[in-house]
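Listed after this line are the structures, all set down as structure tokens.
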Structure 1
Amino acid sequence: MPGATKPDSLAPRLVRAADGAAQAALLAEAIAVELNAALARRESASIVVSGGRTPAAMFALLARQPLAWARVQVTLADERWVGADDPASNETLVRNALLREHAAAAQLIAMKNAAPTPAAGAAAAWRTINAMPQPFDVVVLGMGDDGHTASLFPGSVGLSAALDAAAAPACVAMQPLAAPHARLSLNLAALLRSRRICIQISGAGKWQVYQRALAAGPVEELPVRAILRQQAVPVDVYWCPDAPPAGKS
């Protein structure tokens with residue numbers, strides 16, 4: 001299922017914010033607009049979100065948006081292969097930071113399942129996520145200092161296949177070389193089954209990585225390039241100069 005149409009050579013749109021609070025507010029409002037528009041078109045809306053420390057403040061503001069949250073389904077771009085009660089779990093972050101206040105009525109579609117390994121659980125995870133309304137109305141991604149997005153890390157086994165836009169949309173097992181925990185991630189084809197992609201980044205270091213990602217070079221070197229270069233889905237990059245507090249990666 002294709003995402004939104006994007007004219008050829010349309011570059012990512014940069015949204016600069018003065019600080020983290022302003023960035024969180026701008027992004028939360030933009031997501032609310034997209035979800036409201038989706039709910040006006042169809043019975044249910046869908047959003048894919050990322051974990052880590054960067055989106056927490058935005059989640060808190062988004063949770064206060066007076067949407068018809070009972071008609072919104074939320075899932076993850078990626079997940080560490082840990083229990084849902086583990087502090088490293090993206091599911092735990094989303095439940096605690098987003099699924100509260102008005103957004104407590106939303107339905108979370110978890111990625112982690114009862115399989116013993118990510119490789120064993122990947123197909124079941126995708127079957128569950130694939131049942132959500134698609135194209136996804138919004139996909140919210142981050143970007144690491146190494147240029148990874150979702151759990152598509154440089155140097156990981158299977159990265160080239162996961163970054164193949166012509167592949168079947170899927171969840172894929174990933175084992176980062178430098179980051180802890182085996183993981184599941186949506187592949188590029190699944191991430192592009194969306195109407196809009198938002199990338200949230202903060203700090204001077206990630207600004208430099210983003211500038212490198214806009215330059216020539218292989219997508220495997222900086223996987224976020226695959227999102228920035230594709231011509232199918234509009235991409236908005238939200239950046240502010242102050243990095244968030246230290247936390248999990």
Structure 2
Amino acid sequence: MDRCVVHRLGRMAYDEAWQLQERLAGEIARGNRPPSLLLLEHPHTYTFGRRAHAENLLWDAAELERREVSLRWVDRGGDVTYHGPGQLVGYPLLPLAQPGWPGGRLPQADFVGYLRKLEETLILALFHLGVPAGQRPGLTGVWVQADVASRCPRCDPSRLKEPAKVASIGVKVDAHGVSRHGFALNVDPQMEYWEGIIPCGLKQVTMLSLADLLNPVPTLGQVMDQVTAAFGEVFGCEMAELSRVDSV
């Protein structure tokens with residue numbers, strides 16, 4: 001990729017963002033649009049991936065309605081996760097297949113390599129924001145070690161003996177080799193919404209936000225700046241910002 005366009009879309013309903021991904025990914029597959037990165041927030045939403053289990057939803061229908069949470073079953077990998085205001089969601093729409101690819105499933109090594117690059121992107125962005133973070137063998141996402149997580153003033157110290165999770169990742173690569181879905185980085189969301197699920201199906205996981213670790217808390221715009229720069233560095237492309245999503 002020589003060039004990737006970035007669109008900062010503000011707060012957008014989950015269904016609207018999903019439909020936008022569908023349209024833009026089709027244009028990318030046909031060669032009518034360059035690789036794209038959508039950066040946005042969602043209203044309170046729990047999404048369940050292809051490997052999700054309904055029992056990982058802990059709140060009943062009345063509590064979901066009271067807290068204005070929507071449920072969506074989607075075609076990304078992984079289990080259940082939370083999206084909401086104050087969380088930076090990124091949807092990279094990238095043509096990952098090699099020339100001459102016959103279609104079908106992307107080779108596993110390429111798929112896993114793409115996940116690792118998304119993790120590297122967020123780790124690099126967090127480094128520049130002052131948060132040391134890393135990967136965990138056998139688990140997807142971005143994590144901070146227990147000594148860093150201990151900065152969290154609201155957290156139960158007894159639950160901070162293991163690394164805590166600050167960003168979730170769940171993706172799909174479609175039949176044309178174009179990526180969908182992406183990452184969710186907790187900047188300053190209402191963290192009590194994580195109590196309504198077993199995040200990613202991991203019962204003992206502690207979810208953190210940048211607001212738990214940094215004072216002052218960076219703005220969503222500042223985090224977008226760092227994520228955009230890191231994305232360009234990790235994926236080796238020039239990042240171009242466009243204000244209109246129908247612009248190329």
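Bear in mind that the values in this text are calculations on the coordinates, not laboratory data. Not measured: the values here are computed from a predicted model. Cβ atoms are built from the backbone, for glycine too; each structure is taken alone.
Side notes on the structure shown:
- Which entry (1, 2) yields the derived value 3.5 for distance in nm of label points 7 Å out along Cα→Cβ at positions 80 and 104: 2
- Between structures 1, 2, the greatest calculated value of Rg/Rh (Cα atoms, Kirkwood Rh), for residues 136-199 alone is seen in 2.
- Test item: mean projected area of the Cα convex hull in nm² calculated as 11.9, pick one of 1, 2: 1
- Structure with the greatest value (metric distance in nm of label points 7 Å out along Cα→Cβ at positions 16 and 120, set 1, 2): 1
- semi-axes √(5λ) of the Cα gyration tensor in Å, for residues 32-95 alone from the coordinates reads 26, 15, 8; which among 1, 2: 2
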